[in-house]
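Enquirer: Take a look at these structures.
FYI, it's all coordinate maths here, none of it is from the lab. Since the model is a prediction, treat every value here as computed from it, not as a measurement. Cβ atoms are built from the backbone, for glycine too; each structure is taken alone.
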Structure I
């Protein structure tokens, strides 16, 4: 069984490649199989659909890895 990991990002985000690399390294180091999806956010509608609050965003099984971002929504409104 694998863990679902999503990396959401905006075009041109310089931190995205390193973030993806680190996600892969951590999964290998701790021995967990991941289902990694990279999702580029391009439009306002996608921002709203994905509740995208910053680039890059990493979610594990749908939960943001940043505790301060949990429960937040675009624009800081919940």
Structure II
């Protein structure tokens, strides 16, 4: 692989990682303002609603390495 292809691949990887970080931040900023509405709609206490954000963040932290491993496993194979 020549230097030009390596630089192009590095920029593509940087763009993908930047988009993933942006998507995560948007997900969190959409969830936090929605918590008061979830409290009203589901008739839960404020203390219980704090578990919503906690569960979201824990699920994201747990799924990140799992999805990474799956992408390593399935991403290296050619399908056609």
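Enquirer: Who wins on distance in nm of label points 7 Å out along Cα→Cβ at positions 5 and 37 among I, II, i.e. which is largest?
Expert: The structure with the largest value is II.
Enquirer: If we compute mean count of other Cβ atoms within 10 Å over residues 45-52 for structures I, II, which one ends up with the highest value?
Expert: When mean count of other Cβ atoms within 10 Å over residues 45-52 is computed for each of I, II, structure I gives the biggest number.
Enquirer: A follow-up question, please. Among the shown structures I, II, from which was the value -8500 of helix-only ellipticity at 222 nm (-39500 (n - 2.57) for each DSSP H run of 4 or more, over all residues; to 500) calculated?
Expert: Structure of origin is I.
Enquirer: Given structures I, II, which gives the highest value for mean projected area of the Cα convex hull in nm²?
Expert: II
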